[in-house]
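Structures follow.
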Structure I
């Protein structure tokens with residue numbers, strides 16, 4: 001039997017290495033490191049996929065008695081800060097990413113859908129762009145964004161209150177996994193983008209990936225949404241004084257759903273750049289409890305694809 005402390009030490013070492021890479025490596029180098037890590041785990045992925053595909057679909061969930069033990073095995077990770085300095089730093093980093101993408105340099109009018117604090121738009125505004133940010137909720141709006149000249153508006157992404165072809169560049173960060181109907185949102189984004197203009201989407205984590213429930217501040221177990229029922233998860237939260245999970249917070253779209261959406265819009269949205277990011281670090285849970293996963297999906301990609309980035313050019 002493998003000593004649990006050794007397993008946890010190994011896990012902490014991997015998490016430490018990831019944090020160090022984020023601090024030391026520039027974004028493109030950090031991405032190359034993640035891609036290499038994914039490739040190196042190829043044999044493990046193949047073994048896990050074989051176990052997954054051969055599993056039965058029962059039981060669907062683990063018993064509640066197993067959650068406390070698993071929770072202890074996964075200490076809280078570092079998922080980024082939400083203080084003013086961190087928000088500004090993140091906004092500037094994402095703005096630099098956008099400005100490095102095709103079509104952004106010459107674009108003037110920008111729309112951020114699901115902007116929350118609006119700090120990405122603030123950084124773009126400071127670089128000479130004309131930016132508007134919309135979100136369904138207003139409590140996240142940061143006064144620094146308004147001070148920078150960003151127009152912040154409360155608005156439903158499924159029904160954007162702008163005329164057709166209003167913007168040169170429309171973008172969204174970490175919102176498409178939350179929108180209840182991403183197909184309608186993309187349709188609206190396409191409508192308000194000028195012909196020849198760009199749409200940039202970057203979002204994570206997808207629902208079936210390790211942290212896809214977005215519950216990591218309460219439940220630290222990867223794939224908790226697939227291993228345990230919602231009732232069990234929130235009962236555990238109440239018992240331990242943790243914030244309960246809002247299960248409507250994510251849309252539960254599968255990898256194949258998003259791929260199908262891109263294809264459905266291919267007639268008038270040309271794909272300029274596309275990437276799927278993978279998280280292979282918790283495949284041991286899939287091998288150990290394969291029926292919990294096989295009962296929820298028949299696609300192994302759902303379990304490993306954790307992020308998507310796509311740049312479109314509107315052609316018609």
Structure II
């Protein structure tokens with residue numbers, strides 16, 4: 001790898017809410033995961049709701065707040081007068097005002113990190129430099145995985161980063177919903193070695209019910225990718241949720257789609273509530289707080305249906321890379 005002869009330099013910016021090193025579940029080998037904000041869907045079970053808003057914003061954790069110990073450091077810091085204290089001294093905020101804020105004065109004054117800015121802005125140079133730093137920790141099979149949110153929301157920025165990764169011979173992976181302009185999706189995929197693409201539900205009305213959009217574009221883009229002769233490895237992925245997409249009928253429709261397009265790998269993710277506290281810290285109501293749970297028996301039943309139809313089906317993190 002010729003690390004030093006890369007011509008870095010662009011004015012494009014990407015909005016990223018997390019970068020995690022040493023991941024082993026999001027592509028081959030050890031990887032660095034880059035989480036973009038911005039998502040075309042609003043899945044009711046989403047584990048990363050902080051990714052929905054494609055701009056800098058905050059989260060507020062009342063569990064981190066030490067108001068009960070008399071702390072009122074943030075009392076007069078908000079220029080919008082949006083931090084209110086009740087008679088007991090407990091603060092609250094109006095999320096409609098917070099989501100329009102661009103100053104974030106509160107995050108610098110809180111000694112307990114109850115207020116947190118979610119998003120950081122990166123230039124292409126900065127992100128590629130970070131990936132170059134992590135290179136020696138990946139091992140021979142590792143690389144970078146772009147996820148989110150959905151990284152396709154940052155088309156121009158992501159494309160520039162991918163081109164530089166390609167020149168540096170960095171293995172690239174993506175986790176996406178493939179809900180993007182087809183020409184942009186196919187252009188991005190030219191520089192991707194491995195992909196997880198979500199198919200939330202094969203019924204277009206049910207898909208919209210759960211995600212806010214129809215599935216037509218997702219399925220069309222997957223078909224186009226196959227037709228284009230893409231040489232990478234593609235695994236379809238389904239977050240599996242009781243009462244939404246766990247039916248045998250949905251499995252058979254997805255199997256039919258996979259057979260039509262020569263796809264033979266799927267990863268079923270068991271529903272979880274690991275993102276619940278994030279919903280609370282964003283002032284959002286979590287619809288799946290008391291339903292959606294999948295049993296091990298039902299997951300294995302669905303897995304058996306795929307296996308019986310000659311499709312490799314992996315549950316959870318049990319994906320061979």
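Read-outs: derived from the displayed coordinates by stated rules, not from any lab. Please read these numbers as outputs of a predicted model, since none were measured by experiment. Cβ atoms are built from the backbone, for glycine too; each structure is taken alone.
Structure data summary
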item	result
Which entry (I, II) yields the derived value 3.1 for distance in nm of label points 7 Å out along Cα→Cβ at positions 45 and 69	I
Top of I, II by distance in nm of label points 7 Å out along Cα→Cβ at positions 253 and 277, largest first	II
Structure (I, II) behind the derived value -12000 of helix-only ellipticity at 222 nm (-39500 (n - 2.57) for each DSSP H run of 4 or more, over all residues; to 500)	I
Structure responsible for 1.11, with Cα Rg over 2.2 N^0.38 Å, for residues 101-148 alone calculated and labels I, II on offer	I
Among I, II, which structure scores highest (criterion: mean count of other Cβ atoms within 10 Å over residues 109-116)	I
Comparison of I, II - label where FRET efficiency 1/(1 + (r/R0)^6) of positions 85 and 125 (r between Cβ atoms, R0 = 41 Å, to 0.05) is highest	I
Structures I, II, by distance in nm of label points 7 Å out along Cα→Cβ at positions 221 and 261: label with the highest value	I
